[in-house]
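A.B. asks: What follows are several structures.
What follows is calculated from the coordinates using simple rules that are stated; it is not laboratory data. None of the values given here were measured: they were computed from a predicted structure. Cβ atoms are built from the backbone, for glycine too; each structure is taken alone.
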Structure P
Amino acid sequence: MSTTRFEPHREHRGETFRWRLGIRSLDPVEWFIFDEHADHELELKKQLSVNFPHTTFGTIDGVADEVEEVTSAIINHLTAVHADRFSSLQVDSSLHPLVAISMHVQEDLIVMVERDGELIFGAGSVHFPNRWDLRSKLGLSMREVHAPVASLNDQLEPAIDDFLARLSVGKPVWRLGWGVIENADLYQPTDGTAPARLGRAAPADHYLRVERETLIRFPRTRCVLFTIRTFLTPLTTTAKDPESAHLLANALDALPPDIASYKQLTENRAAIASWLREFKLAD
């Protein structure tokens with residue numbers, strides 16, 4: 001698996017966009033991945049935790065057992081699989097355990113806990129949200145978490161429920177999601193603490209924002225850890241590959257109006273798609 005390039009739009013085959021699970025089996029060795037941006041992103045996480053602690057972390061009561069199981073597993077994984085980075089791993093005991101371990105990985109971490117036979121959003125250390133609010137999700141079921149996502153529950157709720165019910169210990173999975181965004185800020189919550197948006201941007205100033213998500217079930221508490229790893233690629237980079245550029249343009253054209261609006265692409269997707277198709281490398 002490449003640690004630097006994920007392009008889910010390459011899977012587009014010309015049909016009208018529909019949400020899909022796109023679940024793949026995860027090699028446990030690739031649960032967490034590190035790249036050349038690791039030092040910058042980990043330092044950014046530290047700064048955001050200091051500046052915006054109530055935006056980047058939240059928890060409901062009574063999830064200490066689940067968090068302990070998750071954090072212990074992550075520590076064991078990092079020291080075993082990434083020994084070049086973690087010959088030993090000391091977490092900051094002054095921080096909540098989920099925040100403390102999140103300071104060592106590029107992924108955001110969300111713990112889904114079982115209550116009354118249903119998974120709910122129990123705790124999260126989320127530093128790079130793509131225009132959503134962590135605290136508004138606490139205590140919600142999967143359907144409630146996904147309610148703001150245009151058409152997602154209508155298209156996928158039964159499939160999501162069935163998948164989560166069947167997600168087994170020892171069989172982790174991963175999937176991809178994508179969007180096109182007008183700036184390179186990883187930190188984009190909706191609670192007013194994100195950097196001010198720059199307004200309308202030229203197509204060349206946009207970025208392909210891809211989220212690599214993993215889900216893993218734990219044996220003792222039956223919780224599920226959901227990780228989100230965000231990758232940003234300038235569209236000027238994507239456009240240099242004519243096949244990738246053409247497929248992304250097709251994928252943008254295929255967005256129904258409600259999903260284009262949810263992805264905040266209503267006003268600019270046609271211009272971006274046209275630019276991608278017409279892009280020429282400078283001589």
Structure Q
Amino acid sequence: MLLKPKRRSPPRFVARDGETPNIVILGEVRSPWRDLYHHLLKLSWPAFIAMLALSYLAINTAFALAYLAHAGDIAHAHPGSFVDALFFSVQTMASIGYGAMYPQTNYANWLVVLEALVGLIWLAMATGLCFARFSLPTARILFSNYAVIAPHNGTPTLMFRTANQRRNRILEARLWVTLVRDETTAEGEFFRRFYDLPLVRAQTPLFALSWTAMHAITPESPLYGETSASLGEVNGEIIIILTGMDETRSQTIHARHSFLASEILWDHRFADILGQTPDGRRSIDYGNFHQVEQLTD
């Protein structure tokens with residue numbers, strides 16, 4: 001059966017991809033120009049394309065108004081026509097040069113020189129940003145909606161699934177799993193503590209399809225003696241970081257995920273996704289990737 005996790009009010013420590021952490025930053029002096037390059041790389045593609053289009057129109061509009069400041073500077077343009085001035089600006093910035101309109105005064109010629117320089121810089125920046133965005137190493141890693149705790153070889157074990165959604169391989173893949181929870185010291189100081197959760201197998205030389213990560217809950221485990229309720233009281237969260245080398249692009253990729261206390265299902269196990277096709281080949285059913293089943297006595 002597929003369950004829907006219950007969300008809690010405390011913020012998620014590690015935001016999912018595409019999400020913004022529900023954390024309010026106080027006392028920071030922010031500027032729209034600070035880390036501008038980083039912000040432009042983080043923009044979604046629709047927002048990035050819209051930003052390029054708006055900046056392109058804004059530059060051409062500014063130069064069109066500058067051409068209109070002096071009448072008669074553009075040959076064959078209608079007097080006072082903003083549309084003609086705008087189209088002339090676009091032709092100048094793009095180096096189209098139809099020849100129907102051209103500058104006929106020194107003022108217009110100097111504006112053309114300035115606009116050609118601005119257009120060259122804008123085009124170089126836009127091209128560089130597009131290339132940088134395309135060349136960013138990205139991973140299409142799928143994580144299960146839930147982590148489960150169930151016996152494995154007689155030991156309670158925390159388990160979750162991850163899969164490579166691309167049809168290539170990730171070399172030297174490695175998982176880091178950490179428990180984060182609220183703690184208060186004897187002096188009354190509040191801390192968000194991190195505890196490493198060792199895995200049965202934390203790395204694999206070749207990550208192609210799916211991987212079930214397992215942490216044995218032994219007396220040495222930070223999860224030993226915990227329950228769903230106790231983890232919820234301390235805002236417990238399991239943080240997962242996956243790194244590896246993309247075989248196709250030879251670049252290091254990263255993926256992250258987290259499970260809240262409400263997304264850790266006790267006494268459940270994952271539905272089987274391995275099988276065989278009628279012709280005897282091994283198969284993986286991603287339709288059951290997130291499916292979990294409750295254990296029965």
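A.B. asks: Comparing FRET efficiency 1/(1 + (r/R0)^6) of positions 35 and 107 (r between Cβ atoms, R0 = 41 Å, to 0.05) across structures P, Q, which is largest?
C.D. replies: If we compare FRET efficiency 1/(1 + (r/R0)^6) of positions 35 and 107 (r between Cβ atoms, R0 = 41 Å, to 0.05) over P, Q, the biggest value is for P.
A.B. asks: With Rg/Rh (Cα atoms, Kirkwood Rh) computed per structure, which member of P, Q shows the largest figure?
C.D. replies: Ranking P, Q on Rg/Rh (Cα atoms, Kirkwood Rh), first place is Q.
A.B. asks: Another question about this same structure. Supply the structure label, taken from P, Q, corresponding to relative contact order in percent (Cα under 8 Å, 6 or more apart) with the calculated value 23. Could you put the intermediate results ahead of the total?
C.D. replies: Details: P: 23; Q: 18.
The read-out comes from structure P.
A.B. asks: If you rank structures P, Q by FRET efficiency 1/(1 + (r/R0)^6) of positions 59 and 187 (r between Cβ atoms, R0 = 25 Å, to 0.05), which sits at the top with the largest value?
C.D. replies: P
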